[in-house]
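Structures are listed in the sections that come next.
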Structure P
Amino acid sequence: MLKLFRQIEEAVATIRKQWPKTAHAGIILGTGLGGLTEQIEVEASLDYEDIPHFPRSTATSHRGRLVCGMLEGLPVVAMEGRLHMYEGYSLQAITLPVRIMRALGAEL
């Protein structure tokens, strides 16, 4: 469990270097939903591979980046592309981004 905690801390530290705000909500966008990021006033975006321990999305239609910014006046983080078990990831790996968004403050 300590390993998971350290992974979350390292990922959050990297994100905070580019986006210091506290997220109100975390949004997971899948196939066909990536357009929602056009509604976000983007303040930072990070490719998944640039975030320590963050799994890479291998689905071709998923962009694979974390978008941080304002949506309808609220700070949000949005995953532009989600992860799947068929990509070979464990449940712990698939849920890591949700844990990271929660550590960034997301309550919804």
Structure Q
Amino acid sequence: MSPLTTHVLDTANGVPAAGVVVTLGEHVGGAWQEAPPRQTNADGRVPDLLPEGGLHPGRWRLRFDVAAYFAARGLPCFFPSAELVFYVTDMSRHHHVPLLVSPYSYSTYRGS
């Protein structure tokens, strides 16, 4: 299992958000280094977000392309992307960063 996980839920429709493009970035030397983009699966998850041992203390970012997700469903959206920047400090804990999204809002929290 990836040491960093995410789960995207479409709260407007009450379903997992399948097909959302997610890009993981790490802030290194004053710039973001991004991993290749991934897509959420049918359950709204990205199982291979980061390889085992790839997470370490630092500043990280998850960027979600929600405009493309809603456009594919024929819906407009107000926020074209959601960028969640967070710090990893406690390596003894699993890091789960879920996103709850609708065409006009999004929210997140530190999951377990």
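Every number here is computed from the coordinates shown, using simple stated rules; none is lab data. As the structure is a computational prediction, the values presented were derived from the model and not from experiment. Cβ atoms are built from the backbone, for glycine too; each structure is taken alone.
Things worth noting here:
- Read-out mean count of other Cβ atoms within 10 Å over residues 70-77, computed value 16.5, structure in P, Q: P
- Each of P, Q could give Rg and Dmax of the Cα atoms in Å, but the derived value 13.7, 42 comes from Q.
- Entry that produces 2.4 once distance in nm of label points 7 Å out along Cα→Cβ at positions 54 and 86 is calculated, selected from P, Q: P
- Of the structures P, Q, the one that -1000 was derived from, the read-out being helix-only ellipticity at 222 nm (-39500 (n - 2.57) for each DSSP H run of 4 or more, over all residues; to 500): Q
- Once mean count of other Cβ atoms within 10 Å over residues 6-13 is computed for every structure in P, Q, the highest value turns out to be that of Q.
- Comparing relative contact order in percent (Cα under 8 Å, 6 or more apart) across structures P, Q, the highest value is found for P.
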